[in-house]
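Q: Below are structures written as structure tokens.
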Structure I
Amino acid sequence: MNLDPIDRAIVRELQLNGRISNQNLSARVGLSPSPCHRRVRHLEDAGVIKGYTAVIDAEKFGYPITISVFVRLERSTRDSISLFENHVKTLENVTECHLITGAYDYILRLHMRDLKEYEAFLKDKLAVMPGITEIQSSIFISEIKSAGAFPDTQQAPRRQI
């Protein structure tokens, strides 16, 4: 889908504030409310906007430990990939899983209450999976930046309201 500057401005504004009213959104992107609402619906229908969610402070929510886990599979066959991916989808502490290039096959992002919980997760849920040949973990120390919005070098200028 080709996005024009107005569509890009709508997406950018919604990334910055998904709860913005249509009235304020339309003012920010320079449209009247009805055409703005139609464009938002079109972006949703086209799958550009996949949904709306709240950004949660993991520590305040009770999950102060964030861990990246790198996984290498023994074989990269269709069956082993499918088995791993289906298993990961059932694990609640895994908030992200990405197939990657390089030395590992996957990177997972986990949120844990403490290191004992991670140890149990590692021993009882991840390491028991057949076909995994290596697991490497990195614990996040502090968050430096979490943008929440994609960069857009083609963006229309924001209007102040």
Structure II
Amino acid sequence: MLCLRDVAFGDVSALLARYDLQLAHVEADTPIPGSYWGDPEAGVIGATVYARDDTPVHSLLHEACHLIVLPPQRRVLVHTDATDSVEEEDATCYLQIVLADALPGVGSERLMGDMDAWGYSFRLGSTRAWFERDAEDARSWLQQRGLLPALAA
């Protein structure tokens, strides 16, 4: 499992900053604020993503993407649990795979493998199968909100 310690903190921080998010580094053996799943999974509070060196990159990107898909007025209200919307959850999963390609040393292939290893569950059996053959709704949802075209910038 690829963790924050395995990538450049500055690269992740810069990627999140493109979406007006902050990345907060949490010291080892310190509870991660706003973590839905508990340590070492990333946490979210407002526009900040919290992560330790042992936080999986897929978790960090997933939580960041939860914030990215939210309008700013909802984003500021987030604490731990970002959504109960199936559409937003699917868009979050799709976007985290896309954003993985923007991080040196990560990439979508690696991220999808880590998502499968962690236990993400898709009806076609794997993250890759979902992304390639069953994610039209998520892709459309992101496109309608202008979140995919912005990635080319």
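Since every read-out is calculated from the coordinates, none of them should be taken as a lab result. Just so it is clear, the model here is predicted, and its values are computed rather than measured. Cβ atoms are built from the backbone, for glycine too; each structure is taken alone.
Q: Comparing relative contact order in percent (Cα under 8 Å, 6 or more apart) across I, II, which is largest?
A: I
Q: So helix-only ellipticity at 222 nm (-39500 (n - 2.57) for each DSSP H run of 4 or more, over all residues; to 500), computed for just one structure, reads -13000; which one of I, II is that? Can you show the working numbers first?
A: Values: I: -9500; II: -13000.
Comparing all candidates, it corresponds to II.
Q: To test your reading of the models, identify which of I, II gives 4, 17, 30, 28, 15, 6, 1 for P(r) over Cα pairs in 5 Å bins from 0, in percent, for residues 66-129 alone when calculated.
A: I
Q: If you don't mind, another one. Quick check on the output: 0.20 is FRET efficiency 1/(1 + (r/R0)^6) of positions 42 and 74 (r between Cβ atoms, R0 = 35 Å, to 0.05), derived from one of I, II. Which one produced it? Could you put the intermediate results ahead of the total?
A: Working: I: 0.20; II: 1.00.
Comparing all candidates, it corresponds to I.
Q: To continue, here is another question. Among I, II, considering only mean projected area of the Cα convex hull in nm², which has the greatest calculated value?
A: I
Q: To test your reading of the models, identify which of I, II gives 12.5, 34 for Rg and Dmax of the Cα atoms in Å, for residues 26-113 alone when calculated. Mind showing how you got there, number by number?
A: Numbers: I: 19.1, 56; II: 12.5, 34.
Checking each candidate, the match is II.
Q: If distance in nm of label points 7 Å out along Cα→Cβ at positions 2 and 18 comes out at 3.0 when worked out from the coordinates, which of I, II was used? Intermediate results must be reported in sequence, preceding the final value.
A: Numbers: I: 3.0; II: 1.5.
Derived from I, not from the others.
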